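K.L.:
Pasting the structures in now, so scroll down.
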Structure I
Amino acid sequence: MHAMQYDITLPADYDMKIIRERVATRGHALDEREGLGLKAYAIRERGVDGSPVNQYAPFYLWEHAGAMGEFLVGGGGFQGIVADFGRPVVQHWAGIACEAGPARPEAPRAASRLLTPVPATADPAAAVAGALAGLRATARSAAVHTAALAFDPHHWQLLRFVLWADAVPESEGPDAERYEVLHLSTPGLSRIPAGRHW
């Protein structure tokens, strides 16, 4: 599993109805995409849920790196984003774990993203073990659709991304970024292994 996200930050006075219309008319394009576990069409609106920006920030879980590479540079679809918004920085993380929550049958309406640095003095295995325990506990919440954990070995940073049936709960804390999910494509979600990926 590979996690991927790019943030397209838009002007403060940008009409987010444009993004909503884009997703409504184009979001289905990846509903059957080979190699894609899920794509959450996520947005943040300035002044909503504490967001300081307007942002289109899709989040992906890919089954394997080849599918992600083909999408980004193999003519597999990313050229539409580049044509409309320019080429954004694409963040990606190596997958550690994925958990299905009780709300998996429902379409999620919200998501949270928490980035946590692993200090140079910390034992990475212990940090991951703690994060895995937290992920499993979160995934038991009745409102969770999917919870994923991944890491960036360049910056030594853990990523926790959670899809929620409704609003992101306050228990996610002030450091978690909150998103509205406009659409969810899940062509290969059932093929992403549950639990830790080693």
Structure II
Amino acid sequence: MDYLQQHWLEWFGVITGLLYLYLEIKQYPIMWIVGIITSAVYIVVYLQASFYAYGLLNVYYVAISVYGLWLWVRGDNRNKTETTSSQHYRHIKGRLAVFVVAITIILCVLIYWALVSFTDSVMPSAEAIATALSIVATWMLAKRFIEHWFVWIVVNIVSVTMFAMQGLYPTALLFFCYVFLSSIGYLQWRKFSKYEVL
């Protein structure tokens, strides 16, 4: 009971995080609002655990969630002729894919340098990799690139190890679930979505 009292905020973040991913798989725009709540919770959780890049990443999540909600609602309004159950995705390819890879590498290096230079981050390498990939994956989600699911799978595997080693067991459990749910999400999008280049 004492454990739950001490970690109630983290457990709340786990619950809203799972709800967010379910809504993401279903492509419900309300997921962005749940994402804002989850991100706000994890800003506190991560900073208390000395995961500084992850804490700042969740500030970014709040901002990108507002942007994602606007994009998705605007897109839905522009496609009123489609059925309400219609779902869409597109592929990232060509120059844009190369650009995204380059940006990811640059972000990773910059985040690692900042963590080593200015913080006492407990796992700067893993945190830099996962944070850079998370930034890119969230942008890809906002743009409905289906490949964002592959990026999340990598992020989630790195995160499970990182959080388990630091004793954030509820969060490690959340990301463990994310590994499998991200795979399901990809298959769900492929099966029930209508592919279109937006």
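Here, each number is a calculation from the coordinates, and none is a lab measurement. All values derive from a computational prediction rather than experimental measurement. Cβ atoms are built from the backbone, for glycine too; each structure is taken alone.
K.L.:
For the read-out relative contact order in percent (Cα under 8 Å, 6 or more apart), a value of 32 was computed from one structure; give its label from I, II.
P.N.:
Value 32 for relative contact order in percent (Cα under 8 Å, 6 or more apart) corresponds to I out of I, II.
K.L.:
Have a look at I, II and say which one yields 15 for percent of Cα pairs over 32 Å apart, as calculated.
P.N.:
Source structure: II.
K.L.:
A follow-up question, please. To which of I, II does the computed value -27000 (helix-only ellipticity at 222 nm (-39500 (n - 2.57) for each DSSP H run of 4 or more, over all residues; to 500)) belong? Can you show the working numbers first?
P.N.:
On the way: I: -6500; II: -27000.
Going label by label, the one that fits is II.
K.L.:
Here's another thing I want to ask about it. Using the calculated result 0.85 for FRET efficiency 1/(1 + (r/R0)^6) of positions 106 and 178 (r between Cβ atoms, R0 = 25 Å, to 0.05), pick out the matching structure from I, II.
P.N.:
For FRET efficiency 1/(1 + (r/R0)^6) of positions 106 and 178 (r between Cβ atoms, R0 = 25 Å, to 0.05), the value 0.85 is produced by structure I.
K.L.:
Quick check on the output: 13.9 is mean count of other Cβ atoms within 10 Å over residues 18-25, derived from one of I, II. Which one produced it? It would help to have the intermediate numbers written out before the result.
P.N.:
Details: I: 13.9; II: 19.2.
It was calculated from structure I.
K.L.:
While we're looking at this one, here's another question. Compute mean count of other Cβ atoms within 10 Å over residues 90-97 for each of I, II and report the one that scores greatest. Before the final figure, lay out the partial values.
P.N.:
On the way: I: 19.6; II: 11.8.
Comparing I, II by mean count of other Cβ atoms within 10 Å over residues 90-97, the maximum is at I.
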